[in-house]
Structure I
Amino acid sequence: MHVHPLITDNATLANLCARLANAPFVCVDTEFMRESTYWPELCLIQIADTEEAAAIDPKAPGLDLSPLLDLLVDNEEVLKVFHAGGQDLEIIYNLTGKTPHPLFDTQVAAMALGQGEQIGYSNLVDSWLGIQIDKGARFTDWSRRPLDQRQVDYAIGDVTHLSKIFPRMLERLKKTGRGAWLDQEMERLADPANYANDPELAWKRVRISGRKPDVLGRLKAIARWREMEARAKDLPRGRIVKDETLADLAGHPPKKQPDLARVRGLSATWAANDIGKRLMTAIAEAQPMSASEMPPRDDRKPGLGKEGALVADLLKLLLKIRARDIDVAPRLLARGEELEALAAGQREGLAILTGWRYDQFGHDALDLVEGRLGFAVQGGRLKMTRTEGNAV
């Protein structure tokens, strides 16, 4: 494989992207910093097919990333391969308003091949290629310039290794017949809605007890305010106000701005400065949350009950057994909230009751809930049994 020197000029980048536009797939990774900013700071982009690889410096003066971004989000003929690509996709979405498509994530694919729910990149490389990655540059400051060759080599390795792993992984998925299992997961990952950071929905990230409409309405208003302040200052939202303080303000709102001096987690200066004034305005203008926006109740409380919770626990045991038997990560088959919904009586809108998930697990889960399936120990191994006594 030909590895290019660090790309910092438009002509080299455009020529690279023109060639890669004819590749069946490209492997992509990014290096970024986000500890002290609201928006992730893109510091390096790595890309490779089976023939060539390069690192691109987005901080190079005058560099136009358009050919690369067009390749990633507008070229439907080239498959884009990532590993645990959520944050990479977020960065690309922030730059373009789109996400790469079609998409393949090797961490998700590894779930279908029995490699756990969140295999790290270094473990993936070790398991497929027998290579131990030198992690010395892992925690480097990617924003500093110039980058040294060790940093660039480390970064490019993320895509050169992936370009060898992906074809092998794809071949194994074909042999096991599990490639189709991943289509829905990959489409879900590629959905731009996952990466749209809507200030109106920022309150959903904050944990708060209780369901009073006035409290949740205040939480929505001040979470939106915090989001806008963080964006304007390009600071992490926690640097403006931490979640626990936000929840406290929603539940126990100060009556006057000077009262902010007594709120734990806020600077005493907020009692008289402009940011404190804007916070008080957000609190004063908050409206009770409408019934249509209210979050659903926790099924474990009134809906699921103690008996239902026990059934949900049995379903989780069944999930572990089934995942073990077919050698996949349990989370690929079902999520905990789905099992609780099934135990509470829900039958509509559950992924485990459709498609391949129904065939591999949902059918048995439904039989367990409805009394047609039980557990038995046979030869020291926990197995599922039909009520008629026929082992599954």
Structure II
Amino acid sequence: MISPVLPTYNRAPLAFEKGEGSWLVTTDGRRFLDMGAGIAVNALGHANPDLVAALTAQAGQLWHVSNLYRIPEQERLAAALVEATFADTVFFTNSGTEAAELAIKMARRYWFEKGAPERHEIVTFEGAFHGRSTGAIAAAGSEKMVKGFGPLMPGFRQVAWGDHDGLHAAVGPQTAAILIEPVQGEGGIRVVPDQCLKGLRDLCDRTGALLIFDEVQCGMGRTGRLFAHEWAGVDPDIMMVAKGIGGGFPLGAVLATEAAGAPMSAGTHGSTYGGNPLACAVGARVMEIVSDPDFLDEVRRKAAFVRQRLEGLVEAHPDVFEGLRGQGLMLGLRTRVAPGDLVAAAYEEGLLCVPASDNVVRLLPALNIPDADLSEAVDRLDRAAGRLDAKG
């Protein structure tokens, strides 16, 4: 008999009732150190007092009015994002998947308005993850996401990871945009080298194609910059944001230049809930905290601190770990064992981490996690790896 909740998830046998900082407590009283942060969502930890205050204050005034009217909280957050980034305009969504849908529409609408509707193809990359809507799975193209859901939305061309010749061959007269994650999350914490992001910007400038960055998982301070593409010193035309921007409250956004965004005139897109007062009140507080240069300095310092500890962990368990990859506090342990085995062993040690593709286990802690908790996490990973060594 099917369960009341549609069984589309392979859920761990854990249920949490309370969280504080980087710690979660189960319904039966067990404490877990959270190195997944809700898959990079709880950027400031659980029950962060600043976010609780922002949400509570807004909840006592106004929850929802729809986008039929001006929303001052939305305007305030949009202005902060525009001031801090390449963007001239912002559209708010409820999720990264919705942001992907708008980014696709925006790129195609751009060329339609320029009188070249034949430029509708979007070039994407193997290992990508842009959400689970029909458009997003067509963009990613991986068999595990698209099997059984055809026919797929046409107009996407996938290129193998790191295949520069394939990329140039894929870009042609029908190309509307190139879509890429500066750091692949679900794909296994694969960092696109700075020179490659610069090369993509140059290629788009030469061909006129729009450059779309998916920073749903790697954005909002996760890599030690406000957005990951800043490390390469290049800007996109369109950018997808979600996860950390709401600090745990559902919120996403599409940021765009005026040129890319202007064709999306009144009536071309909409959202009933997107950018409602509750979400934007929380998002504005997240933005105030995470965009502070001192906060980002601390993220980089913490990243260097935990990376050194993790490199020692990899060396200490060569039968379990192959290497460490990633940037900032978006780190991946490539394993010689099944990632699920390490995740399960970590559960036994009271630690939460997140599996990914390419034999990787992700570590995505809250950006304000204390050093002591980072050290404790490595210690627990060490014990988890020891369990697997003993079985080996």
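Please treat every number below as a calculation from the coordinates, not as lab data. Here the structure is a predicted model, which means the values were calculated and not measured. Cβ atoms are built from the backbone, for glycine too; each structure is taken alone.
Quick check: 0.30 is what I get for FRET efficiency 1/(1 + (r/R0)^6) of positions 78 and 366 (r between Cβ atoms, R0 = 35 Å, to 0.05), calculated from one of I, II. Which structure matches? It was calculated from structure I. Largest in relative contact order in percent (Cα under 8 Å, 6 or more apart) among the labelled structures I, II is structure II.
-0.80, -0.96, -1.12 is what came out when log10 I(q)/I(0) by the Debye sum over Cα atoms at q = 0.11, 0.12, 0.13 Å⁻¹ was calculated for one structure; which of I, II is it? Derived from the structure labelled II.
When distance in nm of label points 7 Å out along Cα→Cβ at positions 134 and 190 is computed for each of I, II, which one produces 2.8? Derived from the structure labelled II. Mean count of other Cβ atoms within 10 Å over residues 46-53 was computed and gave 16.5; which structure, I, II, did it come from? This figure was derived from II. Name the one structure among I, II that Rg and Dmax of the Cα atoms in Å, for residues 166-333 alone of 18.0, 58 was derived from. The structure behind it is II.
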